[in-house]
Structures are given as C-alpha cells and as structure tokens.
Structure P
Amino acid sequence: MSRTKLTPFSDMESASFCSQMAIILKSGISSMEGITIMLEDAQQEDEKLLLGQMQETLIQTGSLYEALAGAHVFPDYLLNMVQLGEQTGKLDEVMGSLAAYYEKEANLAQTIRNAVTYPLVMLAMMVLVILVLITKVMPVFNQVFEQLGTRMTGFSRVILNLGVFLNQHAVVFGCILAAVAALVVFLAASKKGQKLFASFADKFAHNGELSGKIAAYRFSNGMALTLSSGLTPEECLNLTAGLTGQASFRTRLDKCREAVSAGNDLCESLLAQGIFSGTYAKMASIASRTGVLDEAMQKIAAQYEEDIDAKISSMIAAIEPTLVILLSVIVGIILLSVMLPLMGIMSGL
C-alpha cells in the first residue's frame with residue numbers, strides 16, 4: 001500500500017487494503033488494532049499520515065466506515081459495503097469479498113490498457129515510417145528527377161511539398177505532437193477524460209458490444225457481492241448503479257430499479273430491460289427461485305469476464321493486419337507515384 005501522495009486509491013490499492021483488513025479481522029483482531037498494526041508496519045510518510053488519521057477517527061467514533069470515509073481516498077462503493085459489513089457483523093467477509101472484487105476490476109483495467117496500448121504503438125510506428133518516407137526519402141527521389149532534367153508532378157509533387165513543409169516547421173510540429181501526447185496522457189489519467197473517452201467509444205458499434213459486456217460484468221460482479229451480504233434486490237440495485245459509466249446501460253438499469261421498486265421480480269426486470277441476455281437472465285431466474293442468486297451472479301460475472309477477454313483478443317487480432325495493410329497501401333501508393341514516372345523517363349533514354 002505504498003503511495004507517494006494522498007490521491008484516491010486505485011483498484012489495486014483498494015484490493016490490497018481490503019485484503020489486509022480481511023486477514024486481520026478473520027484472525028480475531030479488531031479494526032482498531034488492525035489499523036495500529038498497519039501503522040507500525042508503514043514505511044512511507046504519506047502512508048503513516050493516512051493511517052494515523054484513520055486511527056484517530058477510529059478512536060473517536062469506533063467505526064471503520066467513519067475512518068475510511070474521513071480519509072477521502074476510498075471509492076464510494078467500498079465505503080457503502082464497509083458500512084453494511086459493520087451493521088450486519090460480517091465485516092471480515094465483506095472485506096474479503098471487496099478484495100476479490102477490486103482485484104478483478106484492476107485486472108480488467110489492465111487488460112483494457114494493454115488492448116489499447118498495442119494498436120496505438122503500431123499506429124505511432126506507422127506514422128513514423130510515413131514521416132520518414134515523405135521527409136527523407138522523397139527529397140532523394142526529387143534529386144534524381146532533377147539530375148535527369150525533369151521534376152516531380154502530380155501526387156508525388158504534393159507529397160514532396162508536404163515533406164518540405166514539415167522539414168521547415170519541424171520544431172512547431174514537434175511541439176504540437178508533444179502537446180497532443182501530453183493531453184492524451186492527462187485525459188487518460190483523469191476521471192473526466194475517461195468518461196469522455198468512454199462516451200466517444202460507445203458511439204461505435206464494434207466498441208458498443210465490448211462496452212456493454214464490461215458494464216454487465218461490473219454490474220453482475222457488484223450484485224454478487226451485495227446479494228451475498230444479505231441485502232434486498234432493491235438495495236443491491238441502488239448500490240451497484242454507480243459501478244458502470246455506460247450511459248445506455250445505466251438508463252436501462254434505472255428502469256429496472258423503478259420496476260423492482262414497484263414490486264416486480266428482479267430477474268424478470270433484468271430480462272425486460274435487456275440487462276442480461278436470455279441465457280443469463282434464465283440462469284438468474286432459476287437461481288433466484290432456489291435461493292442461490294448471489295452464486296449465479298458470480299458465475300455470470302465470470303462468463304462475462306471470459307467474453308470480454310475473447311472480444312478484446314479478437315479486436316487486437318483484427319487491428320494488427322488492418323494497420324499493416326493500411327501502411328503497405330500508403331507506402332506503396334507513395335512509391336508508385338515516384339517510381340512509375342521515373343521508370344518512364346529511364347525507358348525513354
């Protein structure tokens with residue numbers, strides 16, 4: 001749980017904290033003693049400061065929820081579940097479940113980052129190859145044309161002029177690229193930027209399916225945790241509503257919450273609003289009648305996790321050859337625009 005500054009906890013940091021607290025509580029040690037032990041083991045100054053503040057709040061209130069809420073670094077969902085755990089006397093079980101939940105969220109986030117990074121690296125390499133071609137190679141061909149007493153025309157001339165322009169303003173374009181890269185990094189690190197990216201990606205059909213699966217995975221994972229804590233379906237829906245940022249999914253989930261509040265069956269409402277597909281909805285319906293809905297939600301979440309991995313793998317498998325083909329076509333067109341006129345000139349000599 002090492003940190004350099006008091007910023008909101010990442011999923012992996014939340015998982016680490018919950019895992020430590022689960023081990024402490026299951027060993028029969030109180031929350032107060034557990035925080036004291038963690039404080040004694042802390043190495044970083046900011047970590048000591050955070051745990052010290054939590055210890056003071058625990059001494060004053062006796063509530064782990066109050067201590068975590070006062071730290072202002074934990075997700076709202078974690079805080080709500082901790083409060084529930086204290087009220088029901090199942091804090092050790094809740095902490096263990098939260099640790100598993102945030103580990104899965106961290107793994108999902110890492111999978112998505114890896115899936116996005118690979119195409120971006122390939123795209124950057126493609127742009128670099130094209131820039132070298134038009135700024136370094138095209139002027140060499142132009143010298144050959146001039147030595148033969150002619151000049152480039154048409155498309156090849158346009159490419160040459162573009163390369164000359166980029167060479168003349170290399171510093172300006174370098175600054176622009178650096179600014180764009182810095183903006184992308186900033187947006188990727190900020191919650192607002194992530195929401196903008198998510199809404200932008202949701203507009204594309206091929207990403208819409210993946211986004212929907214991720215939303216359903218987070219929902220079913222959250223429902224498994226809340227249902228196992230003894231909450232009513234309506235309470236579970238209220239707690240898990242904020243786990244997904246996909247607008248269309250949240251709209252359907254709000255309608256489902258209204259239906260459940262009106263007295264309708266949870267599983268029927270999930271099916272009616274398209275929260276789950278027919279197979280998953282039937283699985284949930286059968287599990288609800290047999291009293292094992294939380295276990296069914298865990299299985300559904302695991303299946304969605306496999307579906308997400310498969311979808312991301314298929315997207316990467318499609319992107320790689322597409323970028324290679326695109327690069328080959330662009331380079332081929334540029335070279336042919338030069339080589340064909342050059343071959344015509346050479347054949348006429």
Structure Q
Amino acid sequence: MIILSHLGRPKGKKNPEFTQKPVADALAAALGKPVAFAPDCVGPEAKAVVDALKPGEFAMLENVRFYAEEEKNDQDFAKKLAEMGDVLVSDAFSCSHRAHASVEALAKLIPSCAGRLMQAEIEALSAALEAPKRPAAALVGGAKISTKLDVLGNLTEKVDQVIIGGAMANTFLAAQGKNVGKSLCEHEMLDSARAILLKAEKNGCVIVLPSDAVVAGEFKEGAPSSTVGVDDVPADKMILDVGPKSIADLSGRLAGLKTLMWNGPLGAFEVTPFDKGTNAVAQEAAKLTKAGKLMSVAGGGDTVAALAHAGVENDFSYISTAGGAFLEWLEGKTLPGVAVLRK
C-alpha cells in the first residue's frame with residue numbers, strides 16, 4: 001500500500017519543515033509495522049521505494065505540495081503520480097473541495113474509489129442534508145454571517161428550521177431593529193440578514209433566534225454577567241451566550257426533530273460561563289441521539305472543539321473533521337474530489 005498526501009503549505013517548494021517523514025514514523029508506530037519512506041512523490045527515487053514493496057508492506061511518499069503542479073491540478077504531474085500505483089483509494093474528504101492533482105486529476109487516470117472514511121462522510125452528510133428524515137433542522141453558529149451567507153441561503157431550501165446562534169445571531173437581531181449594545185455584530189450585513197429571513201419565509205423555513213441572552217461588560221473568564229431579553233440588551237453590554245429561555249426553547253425543538261445538522265457554537269464557549277448554552281443544547285442533542293430519536297451530524301473546526309468541550313464528541317451520529325469541504329457541502333457546492341469518484 002502506498003500512502004499519498006500533503007502537509008502544510010510549502011508553496012510548491014521542497015521544504016524540510018513540511019516533510020512527511022514524521023508522519024510516516026507515526027503511522028509505523030500506529031500500525032506496528034515498518035512504513036518505507038520515499039524522499040520524493042514522483043520520479044526515480046519514489047519509484048524505487050514503490051518497486052521494492054512486497055505484498056502487505058507500506059510506503060509513504062513525500063509531500064505532494066512540494067510541487068506547484070499539485071495545486072494547479074496539472075495533468076502531467078498527475079500522470080507521474082499515476083505511475084506510482086494501480087488503484088486510487090481516495091479517503092481525504094477534507095481535501096475534496098480542492099481541484100488538485102492528487103485529488104481530482106489522478107482519479108481520472110487510474111481506477112478510483114472512495115475509502116471507508118470518505119464513504120462514511122458522504123453518507124452521513126447526504127442523510128442529513130440531501131434526503132433528511134423530517135422534521136430537520138440546522139444549527140448554525142459562529143462569529144460572522146458574511147462567511148456563511150451561502151450556507152444559510154442553501155439551508156433554508158433544505159431543512160425545516162435554521163437555528164442561528166453565536167455572534168451571527170446578533171446581526172440578525174440588529175436586522176430586526178433590536179439594540180445589541182457592544183455585541184460583536186456585522187452592521188454592514190443587516191440587509192443580507194433581512195434577505196435571508198425573507199428567503200427562509202418564502203421557502204417555508206423557520207429561522208430561530210434567541211429570545212434571551214447572557215450579557216457582560218467584557219469578554220473574559222468569570223466576568224460578571226446577567227440574563228436579559230433580546231429586547232433589553234444594555235447599551236454598554238455585549239451578548240456572549242444564549243439565555244435559559246432560549247436553551248429551553250431549543251431543547252424542546254430538538255425533541256421534535258428527526259435530523260439535526262450542527263455547525264458552530266451558540267455562544268463564546270471557550271470562556272466560562274459563556275459555554276452554558278452550547279453545552280446544554282449539545283448535551284440534549286447527544287441524549288436524543290443515544291436514545292435513537294435523532295440523527296445528528298456536525299462539522300467544522302469550532303464545532304468539533306465545542307462538542308468536545310461539552311463532552312459529547314463521541315455521542316453524535318457523525319462528526320466531520322473537515323473544514324472548508326464541510327462548509328462547501330453545506331453551501332450546496334459540487335466538490336471536485338467527490339464528483340470525480342461518482343463518474
């Protein structure tokens with residue numbers, strides 16, 4: 001078996017800082033078997049290591065991003081990669097949104113299939129978004145709606161409810177004419193927020209916003225805080241979490257769902273006590289999942305960290321570690337690395 005991958009962003013140059021050798025050593029330790037390492041991913045040095053392999057042995061090739069042709073999806077470079085093996089098992093969903101040589105061009109040159117991890121990812125995301133059991137909802141949190149406009153727009157066409165949390169919710173509240181005080185808010189995006197609310201209404205999708213919030217004068221560990229209704233946020237305070245009424249409302253909504261897609265925290269979960277909302281709702285989703293009442297799929301960097309913080313990272317139906325690929329899937333975009341395998 002030959003392992004082909006990349007590490008970091010060496011910008012198309014051979015940089016020892018980004019060598020795959022430590023990865024090969026770690027893989028050997030995990031397997032309990034030797035993993036031969038090729039100091040290149042194409043050419044005679046790589047071919048010599050590959051040709052020396054016996055059935056059942058492993059080899060890892062050097063970082064494909066040491067060549068600028070990788071990120072250019074260069075066909076000639078892909079042909080050189082194709083000389084290293086007979087079949088491509090593509091198992092990097094997290095890279096599937098990139099039309100790179102080892103992701104897309106190579107798959108067109110030799111017989112290709114999805115690996116088990118790629119398969120599990122596609123099946124889980126398809127079940128949660130393409131053909132979900134209904135009622136279905138998506139919980140979308142995070143700091144900025146500007147980074148998730150396409151996600152929110154697509155989700156209003158796919159699910160019955162979109163639950164909005166984090167600082168994103170502040171922008172929607174402001175778009176409804178509410179005063180959000182010193183809260184993080186994209187005031188320049190209010191028209192975009194109103195457009196999403198209108199699109200959701202046309203699609204019969206309910207947008208769920210907090211009814212109360214935990215506010216504080218500053219964002220720091222243990223800062224004095226209080227709970228207020230979203231119509232009563234003091235001008236000198238900032239919203240840092242959803243309040244108990246919002247938590248109760250979301251817990252009730254979860255009980256009526258069959259499918260939940262989760263991306264982003266409900267509040268500033270990294271700092272106590274502003275993790276309460278995310279923790280409580282995540283734990284409720286996990287409880288319903290374990291009881292077989294809810295299919296829960298989550299993904300995105302902050303999401304994985306938030307669910308781990310809540311102690312439920314092993315209790316959702318599926319948690320994706322993909323970042324950009326996961327978001328592009330939520331946006332409804334075609335992922336080159338997935339599309340090429342489906343042909």
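Please treat every number below as a calculation from the coordinates, not as lab data. This structure is a prediction, so every number in the text was calculated from the model and none was measured. Cβ atoms are built from the backbone, for glycine too; each structure is taken alone.
A value of 156 for volume of the Cα convex hull per residue in Å³, calculated from one of P, Q, originates in structure Q.
Where is distance in nm of label points 7 Å out along Cα→Cβ at positions 133 and 333 largest, in which of P, Q?
Across P, Q, distance in nm of label points 7 Å out along Cα→Cβ at positions 133 and 333 peaks for Q.
If you line up P, Q by distance in nm of label points 7 Å out along Cα→Cβ at positions 181 and 301, the top spot, with the largest value, goes to P.
Quick check: 3.8 is what I get for distance in nm of label points 7 Å out along Cα→Cβ at positions 221 and 317, calculated from one of P, Q. Which structure matches? Considering all the candidates, the number was obtained from Q. For the read-out distance in nm of label points 7 Å out along Cα→Cβ at positions 101 and 253, a value of 4.7 was computed from one structure; give its label from P, Q. Going label by label, the one that fits is Q.
Can you rank P, Q by distance in nm of label points 7 Å out along Cα→Cβ at positions 13 and 213 and just name the one with the largest value? Going through P, Q one by one, distance in nm of label points 7 Å out along Cα→Cβ at positions 13 and 213 is largest in Q.
For helix-only ellipticity at 222 nm (-39500 (n - 2.57) for each DSSP H run of 4 or more, over all residues; to 500), the calculated result is -10500, so let me know which of P, Q that is. Structure Q accounts for this read-out.
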